[in-house]
Structure 1
Amino acid sequence: MSFDKLLRFPLLPLCAFFLLATVNVAAQDKILTIDDLYDPAKRINVGGRPAFITGWLVDGRHYLERRMDTASRRIQIFKVNALSGAAEPFFDAAKMEAAFAALPGITAEDARRMSSGRMEMNNSRTALLLNYANDLFYYRPGDDKALRLTNTPQEEVGEDFSPDGRMVAFVRDFNIYVVDTMGGSERALTSGGHEKLLNGRLDWVYQEELYGRGNFKGFWWSPDSSKIVYLQLDESPVKDFVVVDHIPVQQTVEVTSYPKAGAPNPNVKLGVVPVAGGATRWMDMYKYQSVEPLVVRVGWKPDSKTLYFMVQNREQNWLDLNFADPATGKAQTAFRETTPAWIDRDNYNITHWLKDGSFLWTSERTGWKHIYHYSTDCKLITPVTSGKWEARSVHGADEANGWVYFSGTERSHIGSDTYRVKLDGSGLQRLTEKPGAHQANFDPTFSYFINTWSDIQTPPQMRLLQSDGKLVRVIEENKDEVLKAYKLGKPEFLQVRTRDGFVMEALMIKPPDFTPGKKYPVFIHTYGGPHAPQVRNAWSGNSYLWHQLLAQRGYIIWICDNRSASGKGAESAWTAYKQLGVGELQDVEDGVAWLRQQPYVDGARIGINGWSYGGFMAAFALTHSTSFRIGISGAPVTDWRLYDSIYTERFMGTPQNNPEGYDKTSVIRAAKNLSGKLLLIHGAIDDNVHMQNSIQFMYELQRAGKQFDFLLYPKSRHGVSDPLLAKHMRERMLKFILENL
């Protein structure tokens, strides 16, 4: 549930950022319906269809774009000249489909799906790799020949081209294998793996909290393709958690190693194995055994002679950058990062190696994420950026001209821009003009970048810019005409001060027929988790229309980022340390106090809702405050003892070391204090925030004689993704709001 995770929830109800737009309100007259938003056969398309650009070719003058061929209904990849826009098929999709169909055991339907599925390209963009039906397939467009690289009943995961493109590595049965892309036999590089000993494969908590949701690959090629470094996770001390799907006649039971807060984590080792074959050399991590280490990042120096790995202690209040010799396993610590609270590994990384062996490093050591230049012997040369704003992502360096390119919030905390700065920290330049959200995709030579821009009223548009920010051409205007027919409320950005003077960013949508002098109920959306802002000057998708639907029915929509969720530096997030929910609710109530001072707000009719961490906040608010008439709590953590160790302990410490904090932040322990009407929602097979959270909360509510409503969605995990179930949920939510607020 960290910030990067929030960004990976775009389709989950109430857990996304919200599209906030208005166009020519006076000319709009249509009213949104649930069918418009959620019926799979009737819903409207909002946001247009922006170009789907997958990356640049190595020549730095062409990029690749996925397009749908309307005649054949095939996905086609086009090679596009960046300067002129001239496009030609990168390969012939029909020939690729025919090549797959020629393989033994592959039907015509299989071949059609394979040619339109997700594919990985090698570094030179000359070959494709795909995983279909748990087997790996290779296709080289130049000779229009497909190869089946694996043919087993077991699944292959984490498949990855070697840097030279000659091999593919993958994990099967918890061991690492490699196979030659020209059709050679596969060979195992590790042995002894099983469901409790994972070689090169991440477990649930490592992929969820450290390496990216859905990414179970726990190995990394050396740049010269001769070695692989991998994590070995020993799950034997980790307790299992059972999730049951009740829809089949004989229930499906999933058993997952899931470490709860304070419970044993997996034991971790880091090894290097030669691709040609041989024994694993284990890296020396002996000094970390007493701190229950987490290995949070792994990589190689460009010369393949040294690897680096980052280690944190269990409660994540420091991070070490280590370098190791893959031949001997000897490791040395370059330096340690510390903060007054926690270290979020997402914001600490080697982002770029320079030709002289020095590197760029990102850190939140000042309370704000910035870029630092370190020498080859790991001595700080200079900060490259600084100030009360964030350098959020580093795109790379143009050493010939001395520029570092990055995206950040120097202009606005609720937007993002693309910048460049000299390697010595001088000459900061903003390369993007319009206020809003800018995303940059630079070519390999840093001569051009594709700029994707949106703001609160405009869906994503793409333009090609020179590296100095000058416009070359418009790639995709992406005009969206759909919303012009609808009667929408106008969003307003506001700032509200807390009782101690912190400036919170807020957003309000008033009903489109807003009448001064009339008092309106308020419907609050919150997420609230550390460093996870909801108020952004950006186009944010179909979720916005849900709020517009409510505004059309006479509700003021209010989104206000509490300080720890504001995106205003780590120093603001640290205020939540060891007491998740407490400071957040105080800030939420300061926002409510401001609302009640407005002559158009009915202070007795205020509701709050959220999903995931926002579900926790809604439930926490209804059990720790009397400010809210209703609350809708989706997939909430109701006691932090029930959530996973790595996320929870980063912010709360362990229950053993912070029992008072866990008690104070528990929704379950405060169930008897429920104030206002509650609608509780959970997916029956949620493997992230387990349904156990809602069940234990309901049990205590029932014991306390508290009435509430509950919606359970079978076959739904940490969000309701089935379109028919999502429609049902929104209908019930709307009914609950209309009847009680």
Structure 2
Amino acid sequence: MKLKGIFFIGLFLLLSSQFLFAGTIHGFVREKETREPILMGNVWIKGTTIGTTTNMKGFYVLSSLKPGTYEIYFRYIGYKTEIVKVTMKDGEDITKDIYLELEPIAMQEAVVTAERDKRELDIKPSQIAVQASQLRTIPQVAEPDLFRALQMLPGVATLSDFSAGLYVRGGSPDQNLILLDQIDVYNPNHMFGFFSSFNTDAVKSVELLKGGFPAMYGGRLSSVLNVVNKEGNREQFEGVTRISLLSSTATLEGPWKYGSWMVSGRRTYLDLASKIVDFDLPYYFYDGHARINFDIDQNNQASLSLYLGNDKLNMEQGGTDILLDWGNKTFSAQWTHLFSSKFFSHFVVAGSRFDSDSKIRFDEYDFGISNKISDLAVKGSLTYTPNMNHSMDFGFEGKKLDFDLNYLVVNLKYPNSFDGQYYALYLQDNYRLGTFDILQTGLRLEHYTDGRYTKLTPRLSLKHLLSDQMNLTLSYGRFAQFLNQVQQEGLSFADMWFPVDKTFEPGQADHYILGWNFDNQKTFSINAEAYYKNYLNVAEFRDFESRGGDEDWSKLNAAMNFYKARAYSYGGDIYIRNNYRGFEGWIGYSYNLVRKKVDGYNFDKEYYPTYDRRHTITAIQDYWFPSRKWRLNFAFRFGTGQPYTESTGIYTGMNPSGTTYVTTLEGEKNIYRLPAYHRLDVGMFYLTRWFGLDTELYLQMINLYNNKNVWFRYYEFENGRASRKDFNMLPFLPTAGISFKF
């Protein structure tokens, strides 16, 4: 017995010796000029399969390293690769912070490594990461816009030139989880949906997960958009100001005693400019970002970020008063703590509020609708990396949600208030099965109190490495959603949010994704994915005509607002990135089919929703001329025409006052399509110095060849006859601006 005990003790020590005497290298990777964190940067040890990527705070860890000398590479596109030699002793824990220097754009092949795909344990299917600098190079109407840039990615559809909504792989905009510094943002739109609420000068990075997102995210059915604000320059004070035909923006940042800070503001001046030409347009919007960071010590960092945005229209004309007022307010307090080099944690206390108020008064009668959402959240996420073949993520989320939806009809108020709590726990395990396979499993447990709904949503991903340049991914995920949006087609500014309750179950979606990735490590990479999504309990808004006149508007519930729909979508995306001899950009193609079915609606037949854009082609290219002063870019988009409902006849009706009118009789929903959409935008940028400041002048031409893209069709009636008319989108539209950096 004694010999057997000694044998097992010896065997245990032999097997575990690599961990008893293993060392760890960890630290933060930052930009050299500003000391901003590098997100999703590549870190690997030369000549080994040991490597990782930096997280959303720029932190990395290489664990379970045997004694020896290692040559470590730190790499991120657009920055010079840093190579560091580290000699490690038995069980040593080494802190190594790295600062990467910006790399000038070379007019030759740029080496782009595929180390992240080869060595990263974490699997994020359908992920596209976009740097803030790329957002500002895409030709835009009047000024750069985050959502407009994302609409140029394959798999992301849009309804029109006037809609900033994101329709991701057959999902509607309310099915996207939009986060700004870890807090939900509701209705992030300006100018009736024409622009998004985020100022690109204040944004550090953008991560879009088009489907199959990991267990740390939940509460939505379609996608995740993770927007991170700049932390601010820790080395010196700097700023940038931009003046366009629509608005002016200013962003300032710099160091302070305990870290860094950043403030950014934007305001339109259409209301002021219209008075100069004797045309009253009492509309404006503004937004502001602010962030302050506290570098407490090597193991603790904290930050506080704020966002405020608002749109307002107050018009009086012909005895009619119109007031439209909507906006978002958010705050986010974050704390990052290292329990050890292998145990990373991040905690968040955050709040978000969305308000909208619409009122119309004529002949002393008031009509209106208002909506308010208050979201107070506490979150925690922790990552444990025992060795380079295994990591675990786990965390929690709690939200207190309050909703108000109030109607004003002929001076009578119909108030509605709802509240609920949302709780979630998640666990994710990432494990390297061997040299060529990585398995990621996850579970998310979600509970919503109004209706006492509990959902267990599994996630599963498998990555197989075919070579140093190619890999395959296979992913499945189930997702749940506990609130829905009352969406109206056309211009959008204050679509209403409504939670689930006892009368309406949460929505559910299952994602199946097969992906193939190739990176030649020099000039281009290709990502191709096929997917299938199945939806249950999707909310379809019930218009007022279908409700009848016997409902009490002060006792609304979810079933009164929505039909329950079933839906499915399938298709594929191809995303080709290039970086060759000064040309940088991407080309994308997507095929997407979406079908919905609502009981008792559209003759009980399936139909294509308006955002079913079957084929889409996008192309973005940016080119620096050898002089380094001129830059040219263009953006092209082609899309199959969106479905619409054609009228089958006309008839004469009579309103309560006894007046007759002629209108159309609509047929089966969305069986016809508008003409195909296509548009080419071109921009020219010139760098110079004015008044001792770095200055950029730009001229952009939207819809260069003036294609008449149809937004919607309508009918005009004359002498009992109906004639069909098309309402077109943006014509050829030149726009110009200037920016100063100091």
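Read-outs: derived from the displayed coordinates by stated rules, not from any lab. Only a predicted model underlies this, so the values are computations on that prediction, with no experimental measurement involved. Cβ atoms are built from the backbone, for glycine too; each structure is taken alone.
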Test item: Cα extents along the principal axes in Å, for residues 50-481 alone calculated as 59, 56, 46, pick one of 1, 2: 1
Structure responsible for 0.95, with FRET efficiency 1/(1 + (r/R0)^6) of positions 74 and 522 (r between Cβ atoms, R0 = 35 Å, to 0.05) calculated and labels 1, 2 on offer: 2
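Going by mean count of other Cβ atoms within 10 Å over residues 122-129, which of structures 1, 2 comes out largest?
Going through 1, 2 one by one, mean count of other Cβ atoms within 10 Å over residues 122-129 is largest in 2.
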Structure with the greatest value (metric Kirkwood radius over Cα pairs in Å, for residues 178-409 alone, set 1, 2): 2
Parent structure of the calculated result 36.9, given that mean projected area of the Cα convex hull in nm² is the read-out and 1, 2 the choices: 2
Computed -4500 for helix-only ellipticity at 222 nm (-39500 (n - 2.57) for each DSSP H run of 4 or more, over all residues; to 500) - originating structure among 1, 2: 1
